[in-house]
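Please treat every number below as a calculation from the coordinates, not as lab data. Being a predicted model, the structure only gives us computed values, none of them experimental. Cβ atoms are built from the backbone, for glycine too; each structure is taken alone.
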Structure P
Amino acid sequence: MLLEVKNVEVFYGKRRILYDVSIPIHQGEIVSLIGHNGAGKRTTLRSIFGLVIPLGGKVYYMDRNVTMAGPHKKLEMGIYHMP
């Protein structure tokens, strides 16, 4: 698996923004996040890139846990966030 978001939960203060989000992405796939305003699309991307640290769940890149890696480290690995 290329990238896997597994059971990610993100809070802003006491407010839970992401509830148990899981997204498996295999090599060669193209994946889109679609939803209305406030659905958590940007927060999901920010948690993958390391701009927001999930309080629950994990982010894996090529079967390596990169949940706590910062944006600079993820950039070196080839994970980009381009809004």
Structure Q
Amino acid sequence: MYLIATRKVDELGRIVLPMELRKRYQMGPDTAVNIGVNSSGQIVLQRSNPYCRICGKEDDLMKFKEKDAYICACCAREIVI
């Protein structure tokens, strides 16, 4: 890992990702990000991929009623039956 920038955490606990990273990883204002900690204790940010809210699959998805909710075609067929 190499250092790109140093940022301070604001009063609300927020940090700003540098523009270079946002552009490189195509992260816009509505991009979902997973935040976790690895086994070494490092904080890890990872783009969140859409997934089926029922089974967790990440392929053959369609948007469900909510803005960022998805359901796969297989689960959708089971709901209809």
Structure R
Amino acid sequence: MDALPNVELVIAIGQYSQAYHLGDKRKTTLTETVRSWRDYGKKYLPLPHPSPRNNIWLTKNAWFEKELLPVLRRRSKALLK
């Protein structure tokens, strides 16, 4: 990451990426970390791994699609302009 000083958004997908990028700021579980996405500022956005095996997680956490995905879309779109 030191070689990329102008990175404006780090999408930390899955628990290993979150452990690396968020360190001791991440929560006890992936769900808690993703649910606390607002705590990580504008640079970091924790997401669950986009695997078909996570369909149960997505069903149990409907807030993810309603709250976090629109933010991801807006931030991504703004960065691509």
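Per-structure values
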| read-out | value |
| --- | --- |
| Origin of the derived value 0.8 (distance in nm of label points 7 Å out along Cα→Cβ at positions 14 and 30; candidates P, Q, R) | R |
| At a computed 103 (volume of the Cα convex hull per residue in Å³), which of P, Q, R | R |
